[in-house]
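Every number here is computed from the coordinates shown, using simple stated rules; none is lab data. All values reported here derive from a predicted model rather than from experimental measurement. Cβ atoms are built from the backbone, for glycine too; each structure is taken alone.
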Structure 1
Amino acid sequence: MCEKVWYQHYGNDIPKTIDLDRYPSVVSMFDEAIGRFGDKTAFRNFGATLTYKQLDAEARKIAAYLQQVLGHQKGDRVAVMMPNIMAFPATLLGVLRAGLVQVNVNPLYTPRELEHQLNDAGVETIVIFSGSTGTLAEIVGNTGIRNILVADLGDLGNAALPSPVVDDRLTGAVPLSSVLEEGAKRDLAPVSLSHQDLVFLQYTGGTTGVAKGAMLSHGNLVANVLQFRTFVGGQVEDGGELVITALPLYHIFALTVNFIGYFLAGAENVMITNPRDMPAFVEELKKHKFTMMTGVNTLFAGLLMTPEFASCDFSRLRMAVGGGTAVQKAVSDRWKAVTGRHIQEGYGLSETSPIVTFSPPVSSEFKNSIGIPLPQTDVSIRGDDGTALPAGEVGEICVQGPQVMQGYWNRAEATAEVMTPDGYFRTGDVAYMSEDGYFHIVDRKKDMILVSGFNVFPNEIEAIVAELDGVAESACIGVEDERTGEAVKLFVVRAPGSEITAEEIAEYCRKNLTAYKNPKIITFIDELPKSTVGKILRRELRGL
């Protein structure tokens, strides 16, 4: 790889390459961590804990059940549909130990979304949270599902914790407790795994069409974990981390960073099952001197607006990692004022395992940037004709590196559409690289608004509006306009107790934005539609 301008920020501490052969699989990473940190607490949820050794013992029972009782062979796909509960990490490690491919499923999916994903992945077995069984019952007859294993809130933890009942239409569903009991009687046959073997089918959100399964290999995940660890260096202390995991583990961000990456570091991981209950979330945070947490912009903003958050203990906080959507400077500034640290922003996608760029540890200020590429990662900003653009020019982010997926499951044409002739993955995100090598997201291509021939990007407007004290959050879309083709429509959620007016917002925009970027319509709304991760869903605002 030729010398890149961003290497100037690597200094002497960040190597430009990683040792891809250090681990043959994700399971070998787990094995090393279990050997090093066996008696340390690995996961904590609803007050219950599992050590690294205990987690592995339970995972081996699940693996043996999948392999010896259900007869699964290496490479079979197993769907896992649950929130952040103790059963999730045990199931994941069990699925991987059996040499199977985990299909991560959002537990809040609609029946239609679930049916598509199960059929597309060719799944026969699902491990599902009891509270999601009603959704499965609606469509199970239209799928190839033969085995239903059900996890409760209290499994592998606080057994007295009440859990939703299993839908009675799912006859033959097996409780996870029975899986563990039966699996303990069986011997697990070792499975040889390599970088080429698939580890996850990670489905995209389907915002640009039907959801597609990104094929992520053991090599992809090993590479991305090592890239991240190599990049952040001393910001992660082996055996000394306490991680807050509020983002769902079925999402690739938390899956790679919070779970696999920090598992390798011997971290204690506090899983938050329902982060939308902000007061309860803050009460849990107050119990811990946490060192790291990940989030999206709306999560950080929500915590800052929650009473008692400022009374949490931030004395050991080393890193707050923002991704998924753009982190707004106004939110990061408020976060630093309360916690003492800025949010370190990164960028990635399901198709890149996920991390592509990250803010380097040496940066003590918020740069309104997604950072610089990780080691052994090349990022190229390209025009519509595929030509690489110079610094400062806006184009599509294209990525090449060992973390890029193997393609979309059973979708050769869709894979070809997102790969350039020279082997770069086309992300669909629009950005530019500044002269110093930092990358700056502009927006998603599909969210761009065309006003009188000028490109308007919602992120820029939303970041300006976020500076107003009376605004909790906002989102804007393009609407038809007879004179300008499209016009900007801004949706605003007022901060608690605020009486900010549309004219006040419009005046602030006029002072800070070029005329064609100013919102023509400002609408107040009680709540913005969001994904389960907290991404604002602009597409659902259309028609309001």
Structure 2
Amino acid sequence: MRDLLFRGGRVFLAADAFAEAVLVRDGRIAAVGAESDVVRLAAPGHEVVDLDGRLLTPGFTDAHIHPVQAGLERARCDLSEVYGLPEYMERIVAYADSHPGHEWIDGGGWDMSAFPGGLPHRSHLDVVTRPVYLIQRDHHAAWVNSRALELAGITRDTPDPADGRIERDADGTPSGVLHEGAMDLVGLLTPRPSAADLHEALLAAQDHLFSLGITGWQDAIVGSYAGYDDQLSTYVSAAASGALRARVVGALWWDRTRGAEQIPELLERRESATGLERFRATSVKIMQDGIAENFTAAVIEPYCRCGGTGLSYVDPTLLKEYVAELDRHGFQVHFHAIGERAVREALDSFEGTDPANRHHIAHLQIVEPSDVPRFAELGVTANLQPLWATHHAQMDELTLPFLGEERSSWQYPFADLLRSGTRFCAGSDWPVSVADPFQGMHVAVNRTEPGGSLHADYPTAQTPFLPGQRLDLATALTAYTAGSARINHDDDAGTVVPGNRADLVVLDRDPFTEPQADIWRTKVAMTFVGGEQVYRR
């Protein structure tokens, strides 16, 4: 492999440090610094990448993402790129017509905010005579038709599962929306993807992520849950064959219907992935609550208007025991926590754990102010999904009215966490949100909806949401690079320093020299993994 010299622009090293040139040799960074110094170190016959005034950054690591599921959904009835009932129905009917041999019509990507009260109805889907099962964009609900309910045997007499809710009409008849654990009542009846389907979905997702500069990620559900199929063998086989070129950590799914007896199985699953260069299964994902929009996020005081305090999926007392044992076995624990009670329960469970395991809490929609300093005190990383911290229909219509004024002001407290010394990593939760890191960075910096998004024309989309919680671009970019690489224990990635792996991204511009309002316009021109080009625009 010839030496590779990047010159003619700027290099983002980490934090707010920059250089002029980078030399790559044998897949690693050999030199960084002033162009005049680095050029002299290049071997004869080296290859030059002219940055032409653009920015070179470390490769991005997405710290919370679901690529295999995204790949599957993109190959099915995909509603993620349209918005509104007429547009959804047009795509659903077209998909059904073009797939006459499919026993089920399945897919997802619909948005709660497209419907009054966030709730579609089975009657909309009854124009399709085959069973329909469509997962909501946030993956916390499913929209089904009457035929699907019939096949599942769900009637007005069917009780809600302990970890979910069947939405009902006034007379008790199931309306066609299944929340959280209730999704499995129908979801488990749908045709399961083959091993080949899962492999193709992973590789399609990998190509898409490379086009966005994402060279590594943490898959936030590796296991079977609410429409997710266990991808462990998919990752293991792809890594063993060399088809997996990105660097991936799998977060093994914690089955909330079970207890500590599943830990030996998790150890076996971790062991099955040892010795692979590109994949490790060293994290465990615990989903502690749901989401605010359907009132399953765990809150301390009842929701306004509707009452209730949401769901804690794992008993908080037992949670401490489980996390302590996982920590003793060297697992990293990766929490989903949306409501302030779930965030507190997760932080409580980390008391006394080893910070070297680099535990983290994702989403962090609502954090009670007294809990903010506990992240730094406990050595817990805040795993940010910045794209959600804007005024959009789901926030203004389905969230703020039910949280109340004070609790609404506790949402996505990025700046408060930063001031308290909290470490950051960042991710997209794709396919819940778009995977583009610059869309997320735009929101982290501006707290407004990026141009071109589905909600960009919403009346308050360009009104900053809690602007006092903004981050600067260098901090946001560091979260997506050094911060997320650290959470994956990739200590030789995420920063551009000699000796590190040459996972690098050439942008189409230098966003630091352009207006903050245009961050979302930044695109990736080239992506390199270990010095090898894996994408060119």
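Given a computed value of 12, 26, 34, 26, 3 for P(r) over Cα pairs in 10 Å bins from 0, in percent, for residues 127-230 alone, which structure among 1, 2 does it belong to?
On the way: 1: 12, 26, 34, 26, 3; 2: 14, 39, 28, 15, 5, 0.
Traced to structure 1.
Given that mean count of other Cβ atoms within 10 Å over residues 39-46, derived from a single structure, equals 12.5, which label among 1, 2 identifies that structure?
On the way: 1: 19.8; 2: 12.5.
The structure behind it is 2.
Tell me which of 1, 2 gives 2.5 when you compute distance in nm of label points 7 Å out along Cα→Cβ at positions 263 and 311. Display every interim value, and only then the final one.
Working: 1: 3.6; 2: 2.5.
Source structure: 2.
Could you figure out which one of 1, 2 the value 2.9 for distance in nm of label points 7 Å out along Cα→Cβ at positions 167 and 487 was computed from? Before the final figure, lay out each step's value.
Details: 1: 4.5; 2: 2.9.
The read-out comes from structure 2.
Given that relative contact order in percent (Cα under 8 Å, 6 or more apart), derived from a single structure, equals 11, which label among 1, 2 identifies that structure?
Numbers: 1: 11; 2: 17.
It was calculated from structure 1.
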